[in-house]
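What follows is calculated from the coordinates using simple rules that are stated; it is not laboratory data. Just so it is clear, the structure is predicted and the values come from calculations on it, not from any experiment. Cβ atoms are built from the backbone, for glycine too; each structure is taken alone.
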Structure I
């Protein structure tokens with residue numbers, strides 16, 4: 001593949017992902033079509049089907065494009081103050097989940113993942129996996145520092161800390177606020193600290 005061909009392919013790929021994301025915000029996921037994405041991106045449908053199997057796989061890649069900036073594994077802050085670090089991260093999570101530009105695509109991706117096992121595997125490997133590793137590293141650091149009991153299962157601890165936010169967001173069971181995030185952190189850490 002020549003450099004010009006590779007550049008054209010990357011330009012087309014980015015145009016498709018941007019078109020899918022923008023179009024989803026305009027028409028909603030139910031009305032999003034491959035034809036509409038192709039028209040918005042200025043490519044043929046066959047180009048899209050050559051690279052992606054479904055709207056869900058396009059959406060996953062669109063999210064990955066948004067997070068491409070650093071090109072390295074994500075990391076959570078580690079100032080030595082676990083409560084402050086988790087509060088900062090959960091407040092940022094609340095802001096992202098409530099962001100009107102990202103909420104509809106995230107909800108659409110969440111629905112698609114429940115219905116498509118292959119997409120769920122790709123999501124777990126490519127998007128959720130790196131985030132979970134970052135969370136685990138931060139909790140492991142806190143455990144090594146004696147801020148979390150030595151016998152705590154860190155995978156369960158991650159679910160205890162991030163699960164309530166995601167559950168409330170998915171089910172729309174209550175307001176998703178910074179205050180709620182603060183209370184989740186405080187409550188989880190009460191149960192995780194050494195006794």
Structure II
């Protein structure tokens with residue numbers, strides 16, 4: 001090192017991982033759990049395997065007003081998870097640097113994100129909702145039906161919410177979108193590379 005080289009104190013380095021470009025919101029922190037820094041997460045999926053597949057959970061503040069009881073402590077950008085498990089409909093977890101109940105309560109309301117690359121590989125014929133949103137939908141005749149904007153879980157199966165390409169801006173929701181069951185009887189092919197879903201569905205349905 002030359003005498004003119006700057007010396008940077010070790011404490012000034014930020015070794016936390018950068019925010020992933022493919023971050024997907026997968027849940028939110030709802031409360032503290034226990035007295036040793038545990039916290040509860042409400043997952044946004046009935047099958048929250050993505051939360052178990054990554055040891056790095058990225059955080060953002062809650063949208064809108066902070067939940068009642070949230071402290072003014074600075075929210076960490078990333079949590080390094082040491083343990084996570086299901087407890088009923090929730091996930092309970094612990095993380096490095098969240099050492100007590102006060103620290104866990106400071107996380108209340110935080111939105112939890114995980115890199116899409118960390119998701120478990122889907123089985124053949126299975127897809128993550130995040131991968132379907134934004135795909136174009138066409139029927140067997142090649143006629144455009146619209147773009148997937150969301151999915152509905154009816155319990156029995158999922159339903160694609162498809163924004164009609166010709167819907168006027170002031171159209172009512174039931175006029176602006178199609179609801180297409182995401183089942184083999186109607187879905188012929190999902191081509192993620194081409195970002196297209198082919199369905200057995202008429203333009204006048």
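Can you spot which of I, II the value -0.45, -1.02 was calculated from, given it is log10 I(q)/I(0) by the Debye sum over Cα atoms at q = 0.13, 0.30 Å⁻¹, for residues 105-152 alone? It must be structure I, since only it matches.
Using relative contact order in percent (Cα under 8 Å, 6 or more apart) as the calculated read-out, with 22 as its value, let me know the right label among I, II. Can you show the working numbers first?
Values: I: 22; II: 18.
Going through each structure in turn, the value belongs to I.
Structures compared: I, II; top value of distance in nm of label points 7 Å out along Cα→Cβ at positions 113 and 169, i.e. the largest, recorded for II. Each of I, II could give helix-only ellipticity at 222 nm (-39500 (n - 2.57) for each DSSP H run of 4 or more, over all residues; to 500), but the derived value -22500 comes from I. Comparing distance in nm of label points 7 Å out along Cα→Cβ at positions 41 and 145 across structures I, II, the highest figure is found for I.
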